[in-house]
Structure P
Amino acid sequence: MRDQGNEKTRKKLERLAWFLDSSIKVPGFNARFGLDGLIGLIPGVGDVISALISSVVISEAARMGAPKTLLLKMAFNVLVDTVVGAVPLVGDLFDFAWKANNRNVSLLNRYLDSPRETEVTSRVFVWGLSAALLGLVVLVGYLLVLLLQALFNAVGA
């Protein structure tokens, strides 16, 4: 039996995600965007404000018992939205397409409907992301060593 409080929260989060990501139809196109994309147009602070609003979905997911791996996946969606959205013009177009809030509410709903399966896929995502970040750190370190070697060779020559 579903928890009535969780069901009400789910509906509120679905409504919030729709409002932020899909509430405005683009005339003549089969495309929608929401308040998140419009807020992101405010130079300097728009994407930060959007990220703060998007954190409501993550905090409610935590309150509803979502595992840390799922919360990290949701935070990643918001981080991508915020970082790429901060790039002028390209980021604004990306904001209209990424729809982090819809993604996160969908993740939460999948977790609430089938917790075991969602936990497994979230763990795989977090492990993959961790491996990618570790690989990036190693690559940057290697490139830094090569750069230092080139500088020392140039100075010593």
Structure Q
Amino acid sequence: MSPARARTSAGILPIHVGADGVVRVLIGHMGGPLWARKDERAWSIIKGEFDPETESPRQAAEREWAEETGLPVPQGDWFEMGTVKQSGGKVVHAFAVLVTEPFDVPAGAGNTVTTQWPPRSGTSITFPEIDRTQWCTLQEAGPRVVAAQEAFLERLELPQ
């Protein structure tokens, strides 16, 4: 029996440098009742799972962006940000995309999830995987994103 493969995700972190020189990143708030009233550690880069044997991390990041936001992949210079391992064991690959203008992502425009809620109630609800997005400074984003993903913010190096 072969060992179980770790779950793997890939995602995109749009970044924008304003006229004021302030770096902002676009992060997504996780949808659903578990996250509804949470802010700290309830945000993420826009990402999703993929099979590394059939898809590259960049291909997966592009596909997941479109699925999660309902929008085309942001145009701009791409920067590979490496990987992190989240507390549940999932390995996340990230790519930053330097965009010239910030943009809006319509709330709930992408994938939805159906789950039983409350647990063991027999009642199902459907909600967006990402219920909203927000442009944040690096300092604002740090305490909001899933703890392991904070490393992506720390790794962010922009061309001069």
Structure R
Amino acid sequence: MPELWPQIDWLRILSNLIQLAIAYLLAIPVGWDREREARGAGLRTFPLVAVGSCGFLLLGLETLGTAPEPQARVLYGLITGIGFIGGGAILKQEGGVRGMSTAASIWITGAVGAAVAWGQYEIAITLSLVTFLTLYFVASLKRMVHKGPGD
């Protein structure tokens, strides 16, 4: 007689929650910067992108195993999908384009989640740190460059 309730591996749930929490936390600084700069994507979007990326790859690992070809297909689809989301952050305006940094940050945040899913925490931390530092500190430099000498 089949069981009415599926067997649930509570330790696996805890492991997944830990990985998703790490991806979430590593995306917060980037989301905070975009929120601080009043960009369309911010404190909600970036953690969700990281958690979603992590979740899709955890699902891929669980259902497809560690075979390189199926994992590469999952990663390819993820990269493409996140690129599409990032494309939505880019706005064409008179005389230029706006949202490129936000779009690139969304893409990188997806890589943070992917790195966490594959247990590559050093890569995830490095990506998060470099992205945050670039957004936070290079913005001042960019304003100086556009202001020009003698302004």
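Points worth noting:
- In this comparison of P, Q, R, the computed figure 26 for relative contact order in percent (Cα under 8 Å, 6 or more apart) is attributed to R.
- Structure from which -0.47, -1.00, -1.08, -1.18 was derived, log10 I(q)/I(0) by the Debye sum over Cα atoms at q = 0.14, 0.23, 0.25, 0.28 Å⁻¹, for residues 26-81 alone, options P, Q, R: Q
- Among P, Q, R, structure where Cα Rg over 2.2 N^0.38 Å as derived comes to 1.05: Q
Here, each number is a calculation from the coordinates, and none is a lab measurement. Remember, it's a predicted structure, so these values are computed and weren't measured experimentally.
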